[in-house]
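Just below sit the structures, each encoded as structure tokens.
Read the figures in this text as sums done on the coordinates, not as results from a lab. Bear in mind that the values here come from a model prediction, so they are computed numbers and not experimental data. Cβ atoms are built from the backbone, for glycine too; each structure is taken alone.
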Structure 1
Amino acid sequence: MQSMGKVILEGYIVASANDLNNIKEHLDEHIKLTRAEKGCLTFNVQQRNGKELIFDVYEEFTDKEAYDLHQERVKTSTWYKATRKVERHYDVSGLEATPDK
């Protein structure tokens, strides 16, 4: 099986008022580390205008392998600990596999 190619994640997270400062404190480092990952094409997380508890998320990775490596790194990160209670609303495309030709 081969990956379809690029993996795109789009969506948003919803923070609680109690977690907001902690999330904002760790966001810049999370963005920097992710953008430095092999296979990261685009990575943006930003507060939604007028909705301080909502952060819009857009990610592009070269393939499923790069996306999976990112997910594994995040699970051990300070960002993961800071955001473990947020509501996540994501759509991910490109994880489907196709038969080898």
Structure 2
Amino acid sequence: MYESGRNGKIFLVENDIGGEFEVIRGRYPDIKRTKSYNDWLESRGFRPIKRFETYFEFDSLREAKEIFCSIWGRLAADKITDKKINQRIVIYCKEKI
């Protein structure tokens, strides 16, 4: 779908605003941190080319909670209610200069 010429392109896969993943990490409804980062990318020449919804799926609810606890802490883990966690993604692209 995306062809890279001699100068190349850089693609970044980042979190988008909203969704269950952002709620669990405490970044929604307070969107300042995610929005600030995404705005910073755009100010550096990255352009959003695709937004979509995806998910993490763990073997069990217990595993999901353990992994999230080890990365984001107990408060995040306590918000998880299912072994499947929905996430919004945005793909950015920047032409190599």
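By the measure relative contact order in percent (Cα under 8 Å, 6 or more apart), tell me the structure among 1, 2 with the highest figure.
Details: 1: 49; 2: 45.
Top value of relative contact order in percent (Cα under 8 Å, 6 or more apart) goes to structure 1.
For volume of the Cα convex hull per residue in Å³, find whichever of 1, 2 sits highest and give me its label.
The structure with the largest value is 2.
1.1 is what came out when distance in nm of label points 7 Å out along Cα→Cβ at positions 11 and 83 was calculated for one structure; which of 1, 2 is it? It would help to have the intermediate numbers written out before the result.
Working: 1: 1.1; 2: 3.0.
Attributed to the structure labelled 1.
Of the structures labelled 1, 2, one was used to calculate FRET efficiency 1/(1 + (r/R0)^6) of positions 35 and 67 (r between Cβ atoms, R0 = 30 Å, to 0.05), giving 1.00. Name it.
Of the options listed, only 1 reproduces it.
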